[in-house]
Structure 1
Amino acid sequence: MMRIALLCLAFQGVTAARAAGVPAECRQLIVATAPAWTSQTGTLQRYERDSAGSVWRSVGTPMMVLFGREGMAWGRGVEGQNEAGAKKAERDRRVPAGVFAIGTIYTSDAALPAGADYPFHRVTDADVWPDDPTNPSYNRHQVFPDATARPVWFQKQKMKPQDPVYRWLIEIRHNSEPIVPGAGSAIFFHTRRGETKPSSGCTTMRREDLVTIVRWLRAAAKPHYAVMPATEYAARQQVWGLPAR
């Protein structure tokens, strides 16, 4: 009887550990891995799983992505903040590592590309996303349509709808629940500036690949993003319920 009880407790522990990784309701997962913590490049693959939530299957072909100029550091998401090692900080030019929910798509266009069906916000000159840790609105998207009511910091914290690399921004919900000042802000998927030019903390890629992801995402599938060095991914793959790679 004691042996059965111990086995039950062990099973419950594994179940709880997996539940703390990729959420059970997640049916779309974007996975990107890098060769090392300091790597500026990596490979991204999309996955889907059935309603039973037991089997991941790959979707499409792998995509080459660019990470931060200084590589990666553990971020604040569904998983990552409790791991040992360097932590993401504002302006450290590192991509936050861990597992993160996917938020809103921000675009300068009036609509998403044909075939897309996902919540989006059209960005104009009235939109801001403060990256100043001393700002009470740090890492919060805000809109100030009334020019006479804009705060003194508005101009320095504006989003950039005219910049073609920001035509589509897929929000990676790092440091969002709760927001910790200085832990990193405004983390997205967006178009790369050059074939080998790393980012300041976002995951960037070819425009065509970004549009493919925009068209693929579905809010009902509760999409998430898992990103970290390959060795860290392998060590956590089963415990966090990640696809085998």
Structure 2
Amino acid sequence: MQERDAGFALVGLESSLFFESPEEIYARVFQELKPRAKAPRIRVEYCRFANADCFVRLEDGGLHLRVSDLFQGAPAPVVEALAHILLCKLFRREVPKTFARRYKMYLNRKEVRRQAHLVRQIRGRKFLSGPQGAHHNLDELFDRLNITYFDGLLGRPSLGWSRGASRAMLGHFDPSHNAIIISRVFDTETAPALALEYVMFHEMLHLRHPVDHAGVRRRVHTREFREAEKNFPHYKEAKELLKRI
């Protein structure tokens, strides 16, 4: 009888989670992390961010959370996971794997990814300089590589140069805005042409091989992507050039 009563108590404890407000969930998680501290005032503000950004700070004795509205209406267990992630970050603690996994699985759900994609399209701002640089034209480069390696079958996305000559990000493909951005570090007379061609080829492969989503895993560079990448002539030489850049 005691075991049965304990089972009912456990079910009641778990189900109570679904009736807590976001503020109550954050207050409870705060007490779990800081059992000897008095729970502060909690204010959760849902904001129209361009992505899934969330921020937390202690101010005037209260806890202020600015959370992407992608999480507004999220299931209570997801809110609890996010609360653990944000408060562990605030108190510089390691996030329990259970909550990290739950959070990633939610963001990886097809309908959530679709909503996040639309939000980035509508709210996100994308700087596009245009394809013509000081020394190179990206439209011409794309078209040449498209014919050579993709039988001319890739639709040309928006192409542009980065604001600055970044060496940390040499190129990237933005699926939300269907754009390929190449670092201006390549738009010089001395930049090796092979390195620029390889970076453009790499970003073009993202058009052919989209991101793969499975469970909590988000694979930007799939096995098929990596195999196709090796078809680039002088692949190893190009990689070595990028290391020097």
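All of the numbers you see were taken from the coordinates with simple rules; none came from a lab. The shown structure was predicted, so the numbers you read here are calculated from the model rather than taken from an experiment. Cβ atoms are built from the backbone, for glycine too; each structure is taken alone.
Just a few scattered comments:
- Computing FRET efficiency 1/(1 + (r/R0)^6) of positions 99 and 235 (r between Cβ atoms, R0 = 30 Å, to 0.05) across structures 1, 2 gives 1.00 for structure 1.
- For 27 (relative contact order in percent (Cα under 8 Å, 6 or more apart), calculated) the corresponding structure among 1, 2: 1
- Calculated for structures 1, 2, Cα Rg over 2.2 N^0.38 Å, for residues 35-74 alone is largest in 1.
- Among 1, 2, structure where distance in nm of label points 7 Å out along Cα→Cβ at positions 123 and 219 as derived comes to 2.0: 1
- Here the criterion is mean projected area of the Cα convex hull in nm², and among 1, 2 the highest value is seen for 2.
- Source structure (of 1, 2) for helix-only ellipticity at 222 nm (-39500 (n - 2.57) for each DSSP H run of 4 or more, over all residues; to 500), computed value -14500: 2
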